[in-house]
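The numbers here are math on the coordinates, done by the rules we state, and not lab data. Note that the structure is a prediction, hence the values are computed from the model and not measured. Cβ atoms are built from the backbone, for glycine too; each structure is taken alone.
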Structure P
Amino acid sequence: MLKGDGIVDNTRLKLMTELQRIGKEHYQLREGEQLQDFLTWMLQYIGDPQPELRDDLICTTFYEWFQDENMLTATELHSLLAVLTDEQHLFYQIGSVNDSSVFTRAFSILPIALIAERHRKQPFLDQAEFQHLKYSVLRYYREEKDLRGYLPEEGWAHSAAHGADALDELVQCPESDGALQHEVLAAIQGKLHNGMQIFNEEEDERMARIVDTMIDKSLLPPQEIADWIGGLTHCADVPQSRGPRIARVNSKNFLRSLYFRRGKISRGNIIDAAILAGEAKLNRFARGED
């Protein structure tokens, strides 16, 4: 990788070498090495356009360090969350499309999901910090417009899937109430009805997991989830221009993913009935229209 006037970015290459070495040493630091130094370094390159550094090394290292409950202190987690949710990371050029800025955003949301998971299992955020986490994750999912999945040269962007992972952790946090669950459902519908892209990289599976979590853990009354599912189908009631067609196909695929995640379906169950009725309404082939 070249930087500026063509000088090789030695800092980037050194980070790659160090993370490769850390991986070979089972993600343990050597004596004298400071975790905060590596966190700062990784955050600098979290949106690197080269997938080896961004995905294979930085993302994987974050994941492995979070699996070790003793690796990251509460102080380090607080600091990490503050940086990840700033305008240079999660909201870096938010709203832009078809450029490399998406990698910074989409790969900042992944460690945020890990922070939410840690808080869910071992609460460490105070009320103000949790509200900031909630606001940031929901804002990101609403405002992210670059919905590309896998790119031949740059690898994964996958913002809709990565953001869904964070939402799935968010709805399970102890502070999450009914109002937050409904905000998340609205954000999912907004992503399905995005007007730009039919998802083809299994984003629907990641979104379906959120709703399946709500159902499995009884986070909302069944009737409220069934009503939301019914609302997804309104796009079938309007003339099928490009926008409504995107909404219809994405919603149909989402309901199919949710159906199979649910396992055994009971027609007497209000949510299962809504899934089946919703898919039937969205499926123009089943209605003989095509």
Structure Q
Amino acid sequence: MTKSILGIIGGSGIYDLPGLENVRHEKVASPWGESSAPVRLGEMAGLPVAFMPRHDKGHRLSPSDINYRANIDVLKRVGVTDLISLSACGSFKEEMPPGTFVLVDQFVDRTYKRESSFFGKGCVAHVSMAHPVSPRLRIHLAAAAEAEGIAFARGGTYLCMEGPQFSSLAESLTYKGQGYSVIGMTNMPEAKLAREAEICYATVAMVTDFDCWHPDHDAVTVQDIIKVLLANAEKAKQLVARFAKDFPREHEPCPIGSDRALDTAIITAPAARDLELLKKLDAVAGRVLKTGTI
């Protein structure tokens, strides 16, 4: 059995992870460039944990400037098997007010400025994103939220916009009309890259506001959001501590195959593969490339 190593990506307001013991900071080199920050390695309740602040300390990086490929590659290199994204978002539903944690199960990607795959010319791969969230992680997150008395919603669709500007009213009303649950700026292509790296992935979308469709939130400001964001960050730390305490120490095989996503994904014939790209894929696709299973 594979030992569980929990990865946590902290979004807006979550630049540290209190409760992490035996901490060391490690700057891991990646062929995909520089990650948002050095990865913080330690333990919570005896569970190995790797933490990375998505925007770096001080919120240095905008959603469009984050090197998502390097972040996921680095987390893969330190052995992460299961990855939780803690992300601030706006809500399209009255029943998901500010302060609610939404355990999303679907994504819609409307980003357009980001590198969204480790694969490409010289090694083409197509992973399934039909079910982008690992169901076992969502079950454990729900159990932790219930145990800690944190208000949460099971399921929902996260729309990822490019940003950094907030939505226009017309956009917000359109997204609400399409039935989406929340809107954010960071979980794509992060979820896609995690799937390519065969890391089980789940999002805790932490609602900070109702977006501008709501008459009481028609002029969303950073100052308004920060008040809720700080309260959400405290609850997120509480949630992570409980999740880590109860999480299985042996990695659970993913029922939708997140951790075996490359088994049938690479279509480029071995003789046609680019050797330089293969070197960059040593962590992400090493399991299948080294064994010659595809």
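Set P, Q, criterion FRET efficiency 1/(1 + (r/R0)^6) of positions 32 and 240 (r between Cβ atoms, R0 = 30 Å, to 0.05): the highest-scoring structure is Q.
Thinking of P, Q, which structure, once semi-axes √(5λ) of the Cα gyration tensor in Å is computed, gives back 30, 22, 18? Considering all the candidates, the number was obtained from Q. Assign the value 2.3, calculated as distance in nm of label points 7 Å out along Cα→Cβ at positions 40 and 64, to the correct structure from P, Q. The structure behind it is P.
Could you figure out which one of P, Q the value 13 for relative contact order in percent (Cα under 8 Å, 6 or more apart) was computed from? Source structure: P. Consider the structures P, Q: one of them gives 2.8 for distance in nm of label points 7 Å out along Cα→Cβ at positions 80 and 264 as calculated from the coordinates. Say which. Going label by label, the one that fits is Q.
When helix-only ellipticity at 222 nm (-39500 (n - 2.57) for each DSSP H run of 4 or more, over all residues; to 500) is computed across structures P, Q, the figure -8500 traces back to Q.
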